[in-house]
Structure P
Amino acid sequence: MTGVETGERARRQVDELARKYTGEDYPPDAIKSERVILRVTPRRQTFVDRNEGVAD
């Protein structure tokens, strides 16, 4: 994990995602806990090339 955000920044992110998919902010009455954003950096990735198979 490379970072954590809570509070107002995490709340704005919830609204941004809700607007993207529903066109409206996330209903404040539906929030029962604090929102948290976790930023994760992978150590390894595996790519699948449909022509060649699996490559790391």
Structure Q
Amino acid sequence: MGEKLLKDAESWARRIGATGIGLNSGCRPEREKAHRFYKNMGYVEKSIGFAKSLT
């Protein structure tokens, strides 16, 4: 299911002229399986995000 969804998204992106896709999967231990999936689909780790609570 996930593979088809991602491939469809990539096809749509190509049709509209996109040259790449970025996604945010979170940096938590429970996301490790998702990260392996994205890597197996040809995606590479590119960045890290930061947040700060002001409360």
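What follows draws every value from the coordinates through simple rules; no lab data is involved. Because the structure is a prediction, the values reported are computed rather than measured.
Which one of P, Q has semi-axes √(5λ) of the Cα gyration tensor in Å, as calculated from the coordinates, equal to 25, 16, 10? Comparing all candidates, it corresponds to Q. Quick one: helix-only ellipticity at 222 nm (-39500 (n - 2.57) for each DSSP H run of 4 or more, over all residues; to 500) came out at -13000 when computed from one of P, Q, so which one is it? Corresponding structure: Q.
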